[in-house]
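Listed below are the structures to be examined.
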Structure I
Amino acid sequence: MTNPADLIEGFHRFREQHFTDDDALYRQLVQQGQTPKILVVACCDSRVDPALVLDCAPGDLFVIRNVANLVPPDENRIGGRHGTSAALEYGVKTLGVEHVIVFGHAQCGGIRALMSGSGMADGQESFINSWMRLAEQARDKVLQDMPGAPEHELERACEQQAILSSLDNLMSFDWIRERVREGRLQLHGWYFDIEHGQLLQYDADDCRFIAK
């Protein structure tokens, strides 16, 4: 099991690889700043690091991670803590990313809790429960469309439907909506099936996730 000492050893290996005289990557990143073209909204799940899964180099992705890779709708800026929205605003308006990918995955603990009603039906309040209410509409649609389906099928369907809900919520921000309509920004829904090692992308024409 990894411990802090292992992480420090890992840092030294990383430093030897990227901060030698013949490695120009970090010198360029320091001099030029970050200029990623892709923003990824991913889950906090320790098994789903988008840079690792998508085999990206430092500086390639601007990544926002939260429970269940959810995007909230545009809300009142006064009060509350809007970390995901603030990061989206920075990535889109300041960095000028050209793509936003909502990157969901199989076996999501947040979606599983939502589907099972853990801590919600009994009125128990928590940060997670409050956050997962963002996906309640996705859950309700799945339950309505798939009555009597096995639990694992409902969870998978909700994981994917929550991606679509987040894509809808992205379009509630005027500075995203404007860029999409002008062709300066593209939105994508991707789903990583960690059970079968597959990457699925949402196809709006077929209205389904297709393996790539």
Structure II
Amino acid sequence: MKVDYEKITEALRKDGYVICPHFISEEKLQALRNDLQERFDEGDFHKAGIGKGDAYQIKQEIRGDWVSWWELTKLQPIQQEVYQALDELKVVFNRHLFVGINYLEMHYAVYPSGKFYRKHLDSFQGSDRRRISFVLYLNQEWQEGHGGELRMYLQDRQVKDIKPEGGTLVCFISSELYHEVLPTIQTRYSLTGWMRHDRLEDMLLNH
């Protein structure tokens, strides 16, 4: 399925978020799931925390997911394909939204049954480096009642819940859109990341 990047960009500009069903094929979805599962089985995940630097803390009452960061210099073939698709989207965002994105960071995320992530913003206080957040869902046959929806808090006190269906990509403005992950009943899988504007020295540190 061909991705309409400009349509995605216009929706992001207008609403502050965009939902893209079938961003990747079933074949790529399965390949990413296999890669995630292999990493998980090898113990390449750790409990996620909140804050950064000296303020970093593990607080299960706020978020309960496990994460495994992608090393962009050591991508597997399927990771490289998905990274390329996201990088193409980055180029379009820069061209039409003038957001100055020059770096992508991302990790696999696994929410075991009963886990969640309370309402938050993706931008750290005093920093605007995260420009656009994205979540690519890697679940299969997700059903009503499985929980784990992404709840977004929109303008005028509106709330939108997005079911984490496999292959769906959600993008939103990192500094503007409060959101949370509702408690999940089934184990929930995703690739989560940020399109960033970083200084050269920050990019070298991230590598």
_Structure responsible for 20, with relative contact order in percent (Cα under 8 Å, 6 or more apart) calculated and labels I, II on offer_ = I
*FRET efficiency 1/(1 + (r/R0)^6) of positions 26 and 82 (r between Cβ atoms, R0 = 35 Å, to 0.05) - structure with the largest value, from I, II*: II
*Structure responsible for 14.4, with mean count of other Cβ atoms within 10 Å over residues 50-57 calculated and labels I, II on offer*: I
*Who wins on distance in nm of label points 7 Å out along Cα→Cβ at positions 34 and 194 among I, II, i.e. which is largest?*
II
*Computed 31, 22, 18 for semi-axes √(5λ) of the Cα gyration tensor in Å - originating structure among I, II*: I
*Read-out FRET efficiency 1/(1 + (r/R0)^6) of positions 2 and 178 (r between Cβ atoms, R0 = 35 Å, to 0.05), computed value 0.60, structure in I, II*: II
_Test item: helix-only ellipticity at 222 nm (-39500 (n - 2.57) for each DSSP H run of 4 or more, over all residues; to 500) calculated as -12000, pick one of I, II_ = I
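Every read-out reported here was derived from the displayed coordinates using simple, explicitly stated rules and does not represent laboratory data. Just so you know, these numbers come straight off a predicted model, no measurement behind them. Cβ atoms are built from the backbone, for glycine too; each structure is taken alone.
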